[in-house]
1. Using FRET efficiency 1/(1 + (r/R0)^6) of positions 107 and 227 (r between Cβ atoms, R0 = 41 Å, to 0.05), single out the structure from 1, 2 with the greatest value.
2. If log10 I(q)/I(0) by the Debye sum over Cα atoms at q = 0.10, 0.12, 0.22, 0.24 Å⁻¹, for residues 67-178 alone comes out at -0.54, -0.75, -1.19, -1.26 when worked out from the coordinates, which of 1, 2 was used?
3. Of the structures 1, 2, report the one carrying the highest value of mean count of other Cβ atoms within 10 Å over residues 27-34.
4. One of 1, 2 was used to compute semi-axes √(5λ) of the Cα gyration tensor in Å, for residues 155-250 alone, and the result was 35, 18, 15. Which label is that?
5. Given that Rg and Dmax of the Cα atoms in Å, derived from a single structure, equals 19.0, 58, which label among 1, 2 identifies that structure?
6. Thinking only about mean count of other Cβ atoms within 10 Å over residues 51-58, which of 1, 2 has the largest value?
7. One of 1, 2 was used to calculate Rg and Dmax of the Cα atoms in Å, for residues 163-218 alone, giving 12.2, 40; which?
Structure 1
Amino acid sequence: LYLFFTPFVKYLINHFYYTAFPDLLEMPSSAKSPQQMFGAIAKSYYAQKNNIDPKKMTVVSIMPCLAKKYEAAREEINASPEYRDVDYVLTTRELAKMIKEAGINFKAVPEREYDSPLGESTGAAAIFGRTGGVAEAALRTAYEWITGNELKEVEFEQLHGYESLRVAEVEINGKKLRVGVAYGLGNARKLLEDVQSGKIEFHLIEIMACPGGCVGGGGQPYHHGDFNVIKKRIEALNVVDKSKIIRKSHENPSIVRLYNEYLGKPGSEKSHQLLHTHYMEREWL
């Protein structure tokens, strides 16, 4: 069983898991969030390629989640004891305020290519922000790695939708995989209680804390409880996904180069050191 959490749920693991589900502590994925992976890679691979002292680098992330600020400050999440992977975190709402205060007119700003390396993204990256998206992105890659065949229909429609608690079955290589998707901690508790009691088994569970996923995060522009706003954000991410030439994470040229030039292969000692973390029991904040 693989269990993926979004950052706010990771924020609560130390309380939510240690108190409610201590017997399921081996379930959560050790993979860092994209924010923390990027910070670790920026201060190792990117710094090395550009001959920069990582201690003199400043990494700032723009995120929809308030808990990202806490996540970046966790000492045990950093790849090096000498500096933080991510130095500062701004929410999307904070960035919007800064843009307005600076008087920047985006319509008048010419388009530019993202910096390279690490400037390319995929459709799978876009859907990370919506409920069911992390699971779908993982399955796009898992299908090809398990079967050795190309996944031509990349959308797992069973994982689409707005319901706060869903169970879907996906067939890969003749085997049916059961996937659980939930947002909201009340629904997460229901799902995990069913697992704990043996009522149902899953191969993969995705849990997001915010309504509709990260698009409904606490750092986003206020939606004032209007779920139609969140639906439009979800639909927008799906449009971005469909517009991308590359829609699978493992086909991202930047990621392919990263492994070829630096990490070696998925699961290598270096990739585990930089891209994975652990959780410690601590008092509730």
Structure 2
Amino acid sequence: MNRFKYPIYLLFIFLTPSLIFGGEVLLQSTTSTNNSGFYNHILPIFKNDTGISVKVVAVGTGQAIRNAENCDADILIVHAKKAEEEFVANGVGIKRHDLMYNDFVVVGPDTDPAQVRQSKTISEALTSISRVQPSFISRGDNSGTHKKELELWGKISIPIKDYSGKWYKETGSGMGTTLNIAAELDAYTISDRATWLTFKNKKALKILFEGDPLLFNQYGAVLVNPDQCPKTRAKEAKAFLNWLLSDNGQLEIKNYKMNGVQLFYPNAMR
């Protein structure tokens, strides 16, 4: 009578991976992906597919990498490719993967005293700001956005640290706080587009410059090496990475929108 009981039970287990997977992954992440609501979109879908929960620690890219170096992570999602590659080269990370991209934008007061709107390149925009010297608010926190900003000042040979505390002000904080301060002071800043689109307190701030290839913003994913961090939940982290890079994961990245605007563009190389 019950000769089919166990085969059917085994088939049920096979078809419901959430019952055999489960567990939790600790993700060290840049703030921009978290502030945008991105994880609120994809993590429930991932958990439904696998049964695995993901705990997100959202900090600047530099701090996220330091946390992972201290074995306080199973996987990284950040946006500073050189730093990510160094993390792998040092043996703490296992292979860096392109995941998705968007871009950075220059925002500032609608009055635009530095006439950034008239710029044809980001170098022209920053040169105008450095010449007029209106208030510019920097994250100053070693995040991916801060690293990109410093790289851009460097390309026009502006010793920006010489102006720290004058017209160039560093918050040492995340993008949301930095945008709030820029809004209060009618100041310029550089933001990732996703955070800007989801930011509520824009006041008189507008996007004044965008579209330069130098403003490309690539996000990468890196597993933490269990040989360096033995307590890493390697199997669960690998399952999360594989899902993100899969057709399904990439589709869900593409599907995430704010007010009809796509925030991230998948570009994983599998």
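Computed from the coordinates by the stated procedures, all read-outs in this text should not be read as laboratory data. Please read these numbers as outputs of a predicted model, since none were measured by experiment. Cβ atoms are built from the backbone, for glycine too; each structure is taken alone.
1. Values: 1: 0.90; 2: 0.40.
Max of FRET efficiency 1/(1 + (r/R0)^6) of positions 107 and 227 (r between Cβ atoms, R0 = 41 Å, to 0.05): 1.
2. That value comes from structure 1.
3. Once mean count of other Cβ atoms within 10 Å over residues 27-34 is tallied for 1, 2, the winner is 2.
4. Matching structure: 2.
5. Checking each candidate, the match is 1.
6. Once mean count of other Cβ atoms within 10 Å over residues 51-58 is worked out for each structure, 2 has the highest.
7. Values: 1: 12.2, 40; 2: 11.7, 31.
This value belongs to structure 1.
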